[in-house]
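The structures come next, written out as structure tokens.
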Structure I
Amino acid sequence: MRVLLPIAVLFLATPVLAGPTAPPPDLVSSARQAVDCAVKRGDVQSSELLTVIDYRLPSSEPRLWVLDADGAVLFAELVAHGQGTGADLARAFSDEQGSHQSSLGLFVTAETYRGKHGYSLRLDGLEPGWNGKARQRAIVVHGADYATEDFVARHGRLGRSWGCPAVRPDVSRSLIDAIAGGSPLFAYFDDPKWLASSELLRCD
């Protein structure tokens, strides 16, 4: 069984960036609805942690949060989106190989590994058509020099990935270790087609 770091240790190890220190309530509500549905379907186990990404926000602002069971913020981070998704603002999403776009919906974190981006975390998508090819596309959480405040200061936005939710290298290991091994990660945007078709957002 994976052992989570004590909350106090997480706070000491990962100072919160300047900007919003909590995710929008509507984002958390949608994420919890999707997670509850996935748990009922047996797609994911109950977890003490919930990671949410709000792609409605520009890449220059913190828009990834990790919450504990009480809703306390353990991480509030910058996160990059895919090259095909937009510049500073996210515009388009895909689950297709070669699109270099980010994907929407509910994922479950899987195993860690060391690859071309260093220490990384595999994700499995739980919404076919929207993120079901995440493992095939190698959509993973990893650290990147283009996902830092310094990059924003120089360019006015983060750099972009090939669809991966990349975070700053200084926090990548502690964040990955905290959420790895079966916790939910929910990526949100006001995409009408996804909102209308997502079974996890309409579960009874």
Structure II
Amino acid sequence: MTLGILKQMANGISIQFGSDCEVVIHDLTKKSIKKSIVFIANGHITGRKKGDGPSYVVLETLKKDPKKIKDHLGYLTKTADGKTLKSSTIFIRDEKDGPIKYIFSINHDITNLLYLQESINALVSKNAENPNPEERNKEPEKIQTNVADLLDELIAQSVKIIGKPASLMNKDEKIEAIRFLNDSGAFLITKSGDKVSKYFNISKYTLYSYIKTE
């Protein structure tokens, strides 16, 4: 499928569902991922624009075996200003199990619908509790607007996994945190090694040795 056809589909979907529906195309055939967004409609929803960098899902995709990557449909995400989105991510290839060329993403702002749903549930439900506590408490994935924010978020996640600040981590804990960053695709971001080394107070040589540690 050509990029031109994808853009035509994206534009049609954004018009069909209106200004609350953002549609994004990431081009993974480019040499640099710093400007992976080649098309975006209704970018006001996440504050992104054409030429912006990748989201977490793009970095995660680049690190995985293409054969193991499947479309991710109907999950929740959250913008920096608190909007809740129902999102779908579709991976475009030329052939089955081949390399991914484009990521086609749909993000529908359902914030107002959720407020309406809560009001209706309060009126008609005999039991106001969500019957599925896991879904009720699940935190939506954040959508970052630039690679610097994305790297900061990934570092924060690595610290949360360990459960203590970097200054209190021992060697094994730092290795675990850095493995998470590597598996998440953090080091695909330009100059991320400098920032991560400084954050964990280690040299770049030590950083690379931690990444290679089995």
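A compact table of results
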{"read-out": "Answer label among I, II for the case where relative contact order in percent (Cα under 8 Å, 6 or more apart), calculated from the coordinates, equals 25", "value": "I"}
{"read-out": "Which entry (I, II) yields the derived value -7000 for helix-only ellipticity at 222 nm (-39500 (n - 2.57) for each DSSP H run of 4 or more, over all residues; to 500)", "value": "I"}
{"read-out": "Read-out Rg and Dmax of the Cα atoms in Å, computed value 15.3, 47, structure in I, II", "value": "I"}
{"read-out": "Structure with the greatest value (metric distance in nm of label points 7 Å out along Cα→Cβ at positions 99 and 179, set I, II)", "value": "II"}
{"read-out": "Structure (I, II) behind the derived value 0.99 of Rg/Rh (Cα atoms, Kirkwood Rh), for residues 59-122 alone", "value": "I"}
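Each value in this text was obtained by applying a stated rule to the coordinates, not by laboratory testing. Source: prediction; values computed, not measured. Cβ atoms are built from the backbone, for glycine too; each structure is taken alone.
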